[in-house]
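Novice: What follows is a group of structures, each given as structure tokens.
Derivation of every value follows stated rules applied to the coordinates shown; laboratory data play no part. All of these numbers come straight from a predicted model, not from anything done at the bench. Cβ atoms are built from the backbone, for glycine too; each structure is taken alone.
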Structure I
Amino acid sequence: MKINVAVRDNLKTHEGAPAKRIDAEAQLRRSLMACMLWEDTFYEDGESIADRITSLVPRVEPQKVAFMAIEAREKMKLRHAPLWVVREMARQPKHKGLVAETLARIIQRADELAEFLALYWKDGKQPISKQVKKGLAQAFTKFDAYQLAKYNRDAAVKLRDVLFMCRAKPKDKAQEKIWKQLIDGALPVPDTWEVSLSAGGNDKKTAWKKLLTENKLGGLALLRNLRNMAESKIDENLVLSALDRMKTERILPFRFIAAAKYAPQWECRIEKAMLKCLERREKLPGQTVLLVDVSGSMDSAISRKSDLMRYDAANGLAILTRELCEQVAIYSFSDNIVRVPARRGFALRDAIANSQSHGGTYLGKAVRHINSNEKYDRLIVLTDEQSHDAVPNPKGKGYVINVSAYENGIGYGAWTHIDGWSEAIIDYIFAAEGE
């Protein structure tokens, strides 16, 4: 039998379109940047995605893996997936030298200390490597008594366990005292919003009023509790004032969509807060076409505990990107391609979501239509990259923004490929165009 034959590249997306073969670095990036660890997607289960990340880490240069983990934490605002990457780095002889500094940087909340150790021991307890101990020890010194007390939970791995394991050295006598309190279970009860609300008993209205008046709610906590405040009949002016002054740097765009869904009476101010990060930003010059995927696979939930869908992530990015375009035309695609009004804010979300039924994914047909009917400087596609048909090259600059973690995709070659769902994708587009 003849065996010296040509290799045929039959790589496909889950829906059958020819996929692009990419190197291990690009594969790791597309699996990581929109990954809610162990959460199932429409076509792939969470375990297989985690396993793919595990297999890819040793195939990518250590510096690039470390940079990717930091980018996933700081730019894409993911928490668990970057920790998983560093866990795998610790198992690789080539990568372990970068573990300490990478781990110390990506741990940004005190509970991530214990979460990392739980991930490290996922397959059974084992000795902790020197680099992991060093990274955990460096990270431990970041947190004050309030932060440690807030996240000092009765879990399988406790913060005091991490402290014992990594043998961290306190920065000064004050921190040494705090750590002794942690070990002895004597940290002062933190004045968190959760504690204040619990102490209020049945009088939730008074508790919420106090929290809002004293500005003790972080931005994400505020958004997630708007419905509870509305049900408690909180003075609307207090809520609106809190929305106006909230910090939005660590909040993903689709979180605002969720907040508006549950508190539609305050949608206008939620929208204003969402767009705050774009104030005084330069515009993308010329004509931009936004093409947003509303196919059936985009209807999959982001996580088991969320009723937000992948298309919510895409819509959140579409809202932000639309604000930075000098001129813009906006389309949705599924079985068909439909032009939608270039509205702003949540009105654009509604226009996209309701533009057509959420069925098949014919991105190739949509791009051909736009190439034939639009004169544009750039085409930006927001999608999970699961197309039924082959996708042609863009007529101008082309960007594929991938908001999922599937193994194979189509947005490479002539396309500039960007993985993730935070507003950082806008910075990447500006960087690609040298603006």
Structure II
Amino acid sequence: MNVKPKKTVKLSKSFVLLLIGSFLGLTHLALAQNPSLLEVNPPEGPSNDQVSAVVNVRLIDGLGGPTMEEAVVLIKGNRILEAGPADQVTVPEGAEITDGTGMSLLPGLIDAHLHNVNNNRALHAILTNGVTTVRDPGHPFRFYQSLHFAQAKMPRVYLTGAHLDGYPGVYLDQAALVRSTDHIQTLIKDYVLQGGSGIKIYFRLPLKYYETVFQTADFYHIPVVAHLELVDADDAILAGLQGVEHVTSFGTSLADPEDAREFREGVQADNNYRREGRYRLWSKIDLSADRVKEVLALAAKKKVVLSPTLTTFERQVGDEEYQAKAFQNMLDFVGMAHQAGVTVVTGSHNSGKYAQPGLAYQREMELLVAAGMTPLEAISSSTLHNARYFRTQDRLGSIEPGKLADLILVEGDPSVDIKAMYAIEKVMLNGEWVDRGEVVE
């Protein structure tokens, strides 16, 4: 008797991802299809639709255009109702008035790269310094359990869950060590169910897994960002990466191939090698080399977003000579990336050697200007560009009618002098002014 061989059915990756998605509930499917991703802790807004107004203020709306003097911004409930010149915006009778004379009104700042471990006091301090929204790329959800018990106002928090790393890993308490492509799909599904609004690749994850990460994340409509050390940035970008965390992630793709090989071997043998190895590598990079121009052209073409976190790497004259030279190259490269059309956003990474405690974000804005951006460009990088990076630009990132009222009042004019960003006078979160003197237990 002749027996016909059984036919094997090969499922496409997209179909496999569709099967994974079918296990999600309708709520999560709706969230996955929503172009605006959500924070894990939506803040409470006003209890009524009281109208408030900021008057006599310099308006810097985050869109990148010129400032508007003597502007008025109306807020109704937790939404921006109207914004424009005083002779065109009528303040209704009974509105709560805030006089912005001598001050500038900006959208709340958005931090693309901040880490926290159940420290509500630190998060509240960040909020009082003007940062109304943060993303923690790579910490597990349990590091933010304290948010559920917060009594004081907290910034909006976007999470990616534990970063995806390769064996033997780096920070094991923060990582999910990837075993297989199936494991990646399961992890990302679980992260979305827990409120994850992005995925973070860490530097030991082999390049062979990147495609699965990108395809799975794309199914759930969430972005992927990466911290690179062993995988070259151009290889990661060609595989589909669009979010690059840390300027140092570009190092091996820019360096002389022999220098890059030596660096990778050092990191492969010892995770901590990268700490000083980065500076030695970057001190030898020739930014005029053709390979640098090629990498920048590729990054611009593929619409890469760079969160350079310059503050955490800053070294100056007086530090080791090679460190200072390396940092100058990092600074110059960020300026070149901006000029090439790469979107640069602001991420504080919490601290830096030359940053005041709690004000690493402001130092990062200063360094973006030092890299060659105008103050207005740095402000857009800190507001609307970051909102786009988070995929939440329809709600946040600029002062426009219909958007959520996350606002900051700054003494002076940061469109002229970015140092004015240190002089935060008032912070509004979701339509309510924050008590900046509140004691957080």
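Novice: Quick one: helix-only ellipticity at 222 nm (-39500 (n - 2.57) for each DSSP H run of 4 or more, over all residues; to 500) came out at -13000 when computed from one of I, II, so which one is it?
Specialist: Working: I: -13000; II: -9500.
This value belongs to structure I.
Novice: Taking FRET efficiency 1/(1 + (r/R0)^6) of positions 100 and 220 (r between Cβ atoms, R0 = 41 Å, to 0.05) as the criterion, which structure among I, II has the greatest value?
Specialist: Between I, II, the highest calculated value is found for I.
Novice: Another question about this same structure. A value of 20 was derived for percent of Cα pairs over 42 Å apart; which structure in I, II was it taken from?
Specialist: Values: I: 20; II: 17.
Of the structures listed, the value fits I.
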